[in-house]
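Some structures to go through are shown next.
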Structure P
Amino acid sequence: MRILILGGIGEAVKLARMLASTHAVIYSLAGKGRLPDSIDSVRSGGFGGAEGLTAFLRENGIELLIDATHPYAARISRNAMSAAHLAGIPLWAYRRPAWRPEPGDDWCPVVSWPEMMGALQRFERPFFTVGLEPLRHVTEIPASQHWLVRCLEAESPNSPRLTLLCAAGPFSLERETTLLRDYRIDVLVAKNSGGGAVEAKLTAARQYKIPVVMLDRPALPVADREFTGIEQLAEALLGNRPVSEERIVNAMRNFSG
């Protein structure tokens, strides 16, 4: 079977490696991030919306489209649904389980940037881990605040009230606790991305009793089949034959993000 995996998260890379020996897999990365190795066919860059993705599916004889993108990549997920329908092929999706608050957590859920700014009014040193959006609002930083912003890659804005850290996970608990302490962070701003690569910041916030302003996930379209585990998705493609422990171990050994 010819499969296109829309990736961008570590589990998508793991899935591509697990399926590579039994299917013709193309792995696609639309945004910023490290291109995975040990995958024969990797594509980087956008498709040009749903129409461009539809054309790619048809031109390459794709028989199954798998949406394994980031939980906040809602536009890509919507384009995937439209393109699969137009191309007449099934759409499967991996939906990474969300984080849940644990005892000792102080979470404030928000659904938009204005609501987020309202929730941050009483704080002085927020730590943003929500991508590039804070950099678009540099002129709006209150005089009483200093922002610490961490993202994959960006140009540092010329502002004395913002510090930019360009880094990619995974991040250790020791690193996160040190960062919160050294920058005197009094509130963490995060997306509910799920997964383990960047979860340590939540543990660090819990240890220091730092509140978390959590941006809720966007609504995603319903796929033909949805999975909350990569192994279950792979098993379904192998005709309900369990994925061998050796294949899972090898995929995890190669997994670097």
Structure Q
Amino acid sequence: MQDTKTCETRFSRTEMLLGKEAVRSLASRRVAVFGVGGVGGFAVEALVRSGIGFLDLIDSDKVCLSNLNRQIIATENTLGMYKVDAARDRALSINPECIVNTHKVFYLPETADMFDFTEYDYIIDAIDTVSGKLMLVEAANAAGVPIICSMGAGNKLDPTAFRVADIYKTSVCPLARVMRRELKKRGIKKLKVVYSTEEPVEHKDSDIEYEKSLLPLGSKRRATPGSVAFVPSVVGLIIAGKVIKDLTKQV
């Protein structure tokens, strides 16, 4: 899309920083985003606005009321929609030329054969379970495709405490600690992650009693983490920024 008066294009401001060749390259790149919630939704947003030409969105959840406080795809109009459909519609409203493939599944052993990781230029892990994260990392490594993983963004209030690091250089984050142990068992020597140096915040009074596992299968379940608008959004944007920098080889 071009403004004939100013000769601006949809990504002309991006070209000022990255250059025309980098923007052309991004239009040919394919990124898979596993988990399109608080973190993944903002990552998708930034990737589309950066000119990524092909996206695969993987998530079997639907938008629900509790998503409204932090997920960019969640509005009164999208309640009840599959998250991948809401994210696709939003992406195409920003850049109709983007090719968006949606997969209404969780990444599990029984669905893993649906995905050929060699087709991707980059993989974003924004899912909640350790077992799923480990599967994604192993599959990405086997395919020789770069992957970046989101560590714990729940129960955090400080958006300035997030860092990009190798998993073996992380500290404080309980999820990163579990991942370090499990990856070491599997012989995986490095993994790019976004993690927080903030200690998890204790829950305040709440009527919510349901639970969601963030631990390996068979482990003790833990309470659903609390979350706010200004934390998962920052994680998603950090992840997208790192993906764009890596794909364009920006320092």
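Laboratory data are not the source of any read-out in this text; all were calculated from the coordinates shown. This structure is a prediction, so every number in the text was calculated from the model and none was measured. Cβ atoms are built from the backbone, for glycine too; each structure is taken alone.
Out of P, Q, which one gives 57, 39, 29 for Cα extents along the principal axes in Å as computed from the coordinates? The correct label is P.
Compute FRET efficiency 1/(1 + (r/R0)^6) of positions 143 and 191 (r between Cβ atoms, R0 = 30 Å, to 0.05) for each of P, Q and report the one that scores greatest. All intermediate terms of the calculation are to be shown ahead of the outcome.
On the way: P: 0.65; Q: 1.00.
Going through P, Q one by one, FRET efficiency 1/(1 + (r/R0)^6) of positions 143 and 191 (r between Cβ atoms, R0 = 30 Å, to 0.05) is largest in Q.
Each of structures P, Q was scored by distance in nm of label points 7 Å out along Cα→Cβ at positions 111 and 239; the highest score is held by P.
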